[in-house]
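Following are the structures in question.
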Structure I
Amino acid sequence: MSNSVTSASALADAVLALLVDKYEAPAETTAVDTEFELIGFDSLILVEVAVDLSGRYGVEVADDELQEAGTAAGVAELLVAKGAGV
């Protein structure tokens, strides 16, 4: 497995943990491929998540990018593309 796949997988898990622990996504029904809309994350929450991720990973992340990414796995791919790592 390549480093980028490993990093994306680890980042997806980290993003999922953040969504569950800090933003109260339901742990029982939320996975790395669960759409943000299905867990009730609106644009206001995504703004908060974007600020949080930017601070944690040292890369600029916008809420519209999170909305486009759509899932924790998509966000992980975005973070890897921006040079973030775990």
Structure II
Amino acid sequence: MAEDDRVDALDALDGWHAEGYAARAHYEGAGDRYSIEFYAPSACVLYWKVKGDGETAVPVARDTVPDPLRARIREDLVEAGIDPDVEERSL
């Protein structure tokens, strides 16, 4: 699957938005907010924790992200036809 096709496939899913060569989703749960980004050129997923002001986000390690959220992201990747193992790939 071509880079653009992967981004477009995620963009078609609920909650995802394409931005050039990347797709982004926002999730909130248990008082925490995350921005999740899939980057097509490097075929990886980055997690950002959004601060209380809603404007500032900091990158976070995968092992700090709740397992249910990581599972949801892997499910979205599968639905978009993307290998879910990219969720674990380091940049």
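Every read-out reported here was derived from the displayed coordinates using simple, explicitly stated rules and does not represent laboratory data. Keep in mind that what you see is a predicted model, and the values were worked out from it rather than measured.
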Rg/Rh (Cα atoms, Kirkwood Rh), for residues 35-74 alone - highest-scoring structure of I, II:
II
Comparison of I, II - label where relative contact order in percent (Cα under 8 Å, 6 or more apart) is highest:
I
Given a computed value of -18500 for helix-only ellipticity at 222 nm (-39500 (n - 2.57) for each DSSP H run of 4 or more, over all residues; to 500), which structure among I, II does it belong to?
I
